[in-house]
1. Just checking, which of I, II has the largest value of distance in nm of label points 7 Å out along Cα→Cβ at positions 122 and 186?
2. Among I, II, considering only Cα Rg over 2.2 N^0.38 Å, for residues 90-129 alone, which has the greatest calculated value?
3. Looking at FRET efficiency 1/(1 + (r/R0)^6) of positions 74 and 106 (r between Cβ atoms, R0 = 41 Å, to 0.05), point out which structure of I, II has the largest value.
4. If relative contact order in percent (Cα under 8 Å, 6 or more apart) is computed to be 22, which of I, II is the source?
5. For distance in nm of label points 7 Å out along Cα→Cβ at positions 162 and 194, which of I, II scores largest?
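What follows draws every value from the coordinates through simple rules; no lab data is involved. These figures come from a predicted structure and were not determined experimentally. Cβ atoms are built from the backbone, for glycine too; each structure is taken alone.
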Structure I
Amino acid sequence: MVSDAIKPITLMLADSNPLVLSAMSAYFERDKRFSLVGTTATAEGFLGTVMRVPVQVGVIDWNLPVLGGARLLEVLREHEKAPRLVVYADENSDAHRGAMAAGAAGFVARNVPVEGLLETCVAVAAGKMVFPYLDVRELQKDPIYALSRRERILLDALSTGLTNRELSKELDISINTVKFHLSNVFEKLSVRNRSQAIAFYYSSRLPRERATQKLAEK
């Protein structure tokens, strides 16, 4: 039984599936360890709430519209008082790798008992990192994960066939900066040109999310 002296964990839920969102809400509302601040079906709705109301933990859908989980994590990393995020996604997806790389505090597969999600949120609120087994050595062998955030954004944009001038405009950086980042990407991926870099991108395990929607750092 939770002591009255212990403040409940403030929590925000975001999921594009209304049935999942409703079910999660019911479980968290019944658990006295939590205080549910709000729910939303979009990344923008999540941001709008956590920027105004103190929230300790957020549970998000990795494919949350419109920004997506990866971009949402990137945006929140810029804010000192942002909630710690738990990604809630399908077990067979590669979201746990993407979530770890993007800076999430935890990952829970949708097929685990709901108690697992609750306990993960408690652990994350206490400052812990909670992820399923992942061989970090294998992760480190994948050149994609050696790329910086900006280099991944550039590679994603490059995969759509943009020219250097178009990349410069899309990412709001100079053409020289585009060339500098491309050179680094080619070196890290051990490729010699744009075509090889794009081929590597589409054969990689990097989640297929469009990261080019206003991703430039302002």
Structure II
Amino acid sequence: MVIKIIRNFFRNVFGGLFKNKEDIKLGFYGPPNAGKTSLANRICKDFTGEEIGKVSKIPHETRKVQFKEKVEIEYKNKKMTFKMIDTPGIATKIDYEDFLKYNMKKKDAKERAKTATQGIVESIKWLDDMDLVVIVLDATENPYSQVNITIIGNLVARKIPVLIVANKIDLKNADIKKIESAFPEYDVVGLSAKYGKNLEEFYESLLKISKKI
């Protein structure tokens, strides 16, 4: 018993001291079609020359957790290495009929709804492994949604550091202030993952939060 206590003590102390030397597990979370994979692709392309996954206008294109190992992000002489984890979009309800409007066959729509539901379950399970989470929200949508509140609540319960991205600021009806008002306790960075607009502020905020982990 005593040996176990001592072992745990040293693991906690020295694990905390050397944690920054390991790859930080960085998860991208948010509702469907907010731009999680677009942002993850943009980052990976900037620093590795490769993308992490496929994007589509059809919701729930990402239905399985995707990874990119050892992505070293450098900005203003600061460097951090991340394990990038792109997750399926979180939704409270998935109806196969929603996919029919994209000219999907009924059989394909039902299969997509099934795999999308499985993806959401997988996303939630992966939260326990995250060191830091970037929540990607569509700046043209109402941030006061059940999905967004559920995601934030899960992160608060696990005490996981959060950076919120207000994506799609290239669109006319984007409203960053609404997202800032909805979640005033978190840093919010407005950007356009599609066009790479304002990524400098994103990298600066990401590295700043990462240094505290």
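1. Comparing I, II by distance in nm of label points 7 Å out along Cα→Cβ at positions 122 and 186, the maximum is at I.
2. Numbers: I: 1.15; II: 1.31.
With respect to Cα Rg over 2.2 N^0.38 Å, for residues 90-129 alone, the highest-scoring structure among I, II is II.
3. Details: I: 1.00; II: 0.25.
Looking at the calculated values, the largest one is I.
4. Values: I: 14; II: 22.
Source structure for this number: II.
5. Largest calculated value belongs to II.
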